[in-house]
Structure I
Amino acid sequence: MAHTVYNVKNAIHREKMAAFDFDWTLVKPKGRKIFPSNVDDWQWLYPNISEKIKKYYEDDYMIVIFTNQSKIWKHKQIQIVAESMDIPIFIVVATDKCEYKPNRILLDVLIQDNKINKEASFFVGDALGRKNDFSDSDKVFAENIGIPIYSPESFFTVIN
């Protein structure tokens, strides 16, 4: 098994899914670093992230974090961040490159026999294949699932 699913605050399946990458989508390291050094080395990428995600939960969305993380301490960091939002959240972590995004197995493991409403669901990630992006894995992940993709800057800085 090359993935781990965490259930924060008794999350349950919902047909509408608001899904997010983790690093450089929800959080960034403190200071000017590119990579965090420990579980406490994080801050919100944008100040309204927690509030905006809570609104989607209140609108009957299942909140999910999909991320590729081989370091075990990162799992704890993601849980700390998720718990700080004080809403039910699923965290699905690929720990082996064979299951890394853009492989859709992370979604399949989460929903199993359940369904999602693809028209009402979306994914927010920073790896979109743009000039300064390290890859297009988030974009292709959303395409493989069949849901819209948004960049963190467009999703969290637009008032809606």
Structure II
Amino acid sequence: MTEAEFIAALRRLPLHPAARGLNDDTALLDAGPLVVTTDTLVEGVHFLPIDPAQDVAWKLVATNLSDLAAKGAVPEGILLNYPLGDDAWDRTFLEGLADILTAHDTRLIGGDTVTLPPGAPRILTVTAFGSDAAAPARAGAKPGDALYVTGTIGDAGAG
């Protein structure tokens, strides 16, 4: 899959209005206070080479959406940095990306693509933006506060 084909496929995903059809290298966000987070997944560290690409896409975006939720923020959109390498893997990743963006009413704002050198591990990054809600600090917990966890603690470390 060429970069042009990948970007054409990205244009079929839910796009944020600031994405301007992915025709620009920048996006102008017109929002009040923003909550911003970023996460990187490295093949062999955070996911295995045999993991389904759609699952990797879901995990990549979900880690960012989880960070936004922890601050009480409503997701506005994501930036994706993606290494093109294997045509089938790239297409399957796009399917997973479309699934999670649609499931969480989140849109693609933009990002960057590069060509992955043969044999290099995939390194994927998403930066997510959310509109500010309460944005509680981690250090603000006190005795008697309720803490909520989604998923199983430690699963992320399992790959």
Structure III
Amino acid sequence: MWVNDAVFGALDYELMWFRYTTIGFCGKEAEIALTIDGEEDGKFDEEQYAAYKALMQKWEQLQYHLLQPILDYYKQKRHELGYDVAYNEEYAAIETTEQLLEKINLVGITVPYGDIYDERDIGLSFDCTWDEENGVGIRLLDEKVSTVGYQDVAI
């Protein structure tokens, strides 16, 4: 089943609505899965439209503001695992956002149902070199970083 939505574009349905697309991320092109929570009828919440439109309008500036929270998360995780004192190749020291960009790839944007939070809600998923199984996820509320963790915080 598919629908051509005026805001989200052509979407396929398999338990959720999705399409694969390309988006710029910090100077690179990223192949991502855009997923939108919704029922089979292809009708979405106004809050979902508002969240996605706001994200796209602010994307050029916002994408660079995501890097420091991811770097902070990485440093915290590295410390929790003890790799700040004992060397681990997968958790090598990363000190700058430029170094971080070499270790992450944006792979998904999720637009959840609009009634979960009062704020505009978007999830971003990244693959990363240090945790291939869990990756990194960011929850944005009103286009501000709310939570950074494993990818499941983004879905």
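Between structures I, II, III, where is mean count of other Cβ atoms within 10 Å over residues 75-82 highest?
Numbers: I: 19.0; II: 21.8; III: 13.5.
Top value of mean count of other Cβ atoms within 10 Å over residues 75-82, among I, II, III, belongs to structure II.
Identify the structure, out of I, II, III, from whose coordinates relative contact order in percent (Cα under 8 Å, 6 or more apart) was calculated to give 36. Display every interim value, and only then the final one.
Working: I: 30; II: 36; III: 20.
Label of the originating structure: II.
Please compute distance in nm of label points 7 Å out along Cα→Cβ at positions 3 and 91 for structures I, II, III and give me the label with the greatest value.
Numbers: I: 1.7; II: 2.2; III: 4.3.
By distance in nm of label points 7 Å out along Cα→Cβ at positions 3 and 91, the leading structure of I, II, III is III.
Thinking of I, II, III, which structure, once Cα extents along the principal axes in Å, for residues 27-106 alone is computed, gives back 40, 23, 21? The partial results should precede the final answer.
Details: I: 34, 34, 18; II: 40, 23, 21; III: 52, 26, 20.
Going through each structure in turn, the value belongs to II.
Each reported figure results from applying straightforward, stated rules to the coordinates on display, with no laboratory input. Computed from a predicted structure; not experimentally measured. Cβ atoms are built from the backbone, for glycine too; each structure is taken alone.
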